[in-house]
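Structures for review follow.
Every number in this text was worked out from the coordinates using simple rules, so none of it is lab data. Here the structure is a predicted model, which is why all the values come from computation and not from measurement. Cβ atoms are built from the backbone, for glycine too; each structure is taken alone.
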Structure 1
Amino acid sequence: MPLSLKSINTEADLHNGLHQLQVLDPDIVTTIEGLDSVPLRSRPPGFEGLAEIIVAQQVSKASAAATFGRLRERVVPFSADGFLKVGELAWIEAGLSRAKQVTLEGVAYALVRDELNLNALCKIPPTQAMDELTMLKGIGPWTAEVFLLFCAGHPDIFPAGDVALQHVVGWLCDCDEKPDVKETRVLAERWAPLRSVAARVCYAEYAHRKGWTAAPL
């Protein structure tokens, strides 16, 4: 039976994907069986989900959570329009860097002006969605891929620029050292068309090896 997965939005979708992944790559079975669980980690597909990912850029999970928590306290309701209305002082008080203020402001304006439709990105090919997202200032491949992975539910996304994923791909593929972005992307092709399932397994494996109670990001 051909491997296929339309989306990953529910626990049932993920369970189905894990079963198919183990058929595709029997070598990953031992890794999956050694984990307590592989979290779904689904996030809202709109402004809130993308904003949380932008806040998480290049900072620790704890720092990102604290900053985003302060931002949510100040932006009520948490929407593109609400973000713009509270203004720069609230963004500074929440702890947003100037670069992230600019990025979030640009995304918010694109949404309120109907120049960007995040829900529509969930329904188009990932390469097209990537192109639309990375046209926005401050959104690079990692941010776009993580949005498509956890918010849009695309089934075949692997954020090769993520250091945690690079480490796990190196471990699973018996590399002498951590592969770089290009090498990680090539090595992850073995899991197509289920790379979003494999990415979740890799995040869970990284947390497991580090002894963390939650996956990175």
Structure 2
Amino acid sequence: MASPICRLYLITPPRLDDLAAFGHVLGHALDAGDVAALQIRLKDAPDEVIAAAVDVLSPIAAARDVAVILNDRPDLAAKLGCDGVHIGQDDAPYAEARRLMGKDRIVGVTCHDSRHLAMEAAEAGADYVAFGAFFPTATKDAKTRADPEILTIWQETMETPCVAIGGITVATAREIARAGADFVAVSAGVWSHGDGAAAAVAALNAEIAAGAAERG
């Protein structure tokens, strides 16, 4: 069976005050539909808090063949045995992240609304580039607003996969998948969904599949 041409990429809430409770929610969410990756994104948290989150959440993801990506910190990602790291333009340079992670693990790069930055990252060897934010988001202070057209242009001209991130919900995932995203990254749109995270994952999968089908 062929892999979906667009897949869901989950991002944790910015704070995880009860890891055990969140792990339970995460397991149900991952069982509700296809998820390619889980990014553990705990901005400004102490190393020991990040390490505890990786320790609890990684086995839950691994049991379901979901890649675990750590945000910002290639040093910790390598030390903790994560499947990959996601770096921003103000984090460690790509070359340093790749050196720490090795050639077989994932390094993804935030490129905001810039095809130039994305092309530089792709040419350097990034496993994916991330564009966004596409919609208003309360999860982070988005520096840029990207137009979905950037996904279409990227898909038509480059082979490196692209991730769409920033304010995406069940209501907007179809548009983003149709535009050309390889992965649709969602955080609050899952964890704050009125019917719960598992329902959100199921609905997002349906919308992503519909949008990808429309893309053809």
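Just checking, which of 1, 2 has the largest value of relative contact order in percent (Cα under 8 Å, 6 or more apart)? Display every interim value, and only then the final one.
Details: 1: 24; 2: 21.
Looking at the calculated values, the largest one is 1.
For FRET efficiency 1/(1 + (r/R0)^6) of positions 11 and 171 (r between Cβ atoms, R0 = 30 Å, to 0.05), which structure out of 1, 2 has the highest calculated value? If you can, show how the numbers build up before the last one.
Details: 1: 0.70; 2: 0.95.
Largest calculated value belongs to 2.
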**Fill in**
Computing distance in nm of label points 7 Å out along Cα→Cβ at positions 163 and 203 for each of 1, 2, the value 1.8 comes from structure 1
**Fill in**
When mean count of other Cβ atoms within 10 Å over residues 43-50 is calculated for structures 1, 2, the one with the largest value is 1
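Looking at structures 1, 2, which one was P(r) over Cα pairs in 5 Å bins from 0, in percent calculated from, given that it came out as 1, 8, 16, 21, 22, 18, 11, 4, 0, 0? Provide the component values of the computation, followed by the final result.
Numbers: 1: 1, 7, 15, 19, 19, 16, 11, 7, 4, 1, 0, 0; 2: 1, 8, 16, 21, 22, 18, 11, 4, 0, 0.
The read-out was computed on structure 2.
Where does the value -13500 come from, among 1, 2, when helix-only ellipticity at 222 nm (-39500 (n - 2.57) for each DSSP H run of 4 or more, over all residues; to 500) is the thing being computed?
On the way: 1: -17000; 2: -13500.
So the calculation was done on 2.
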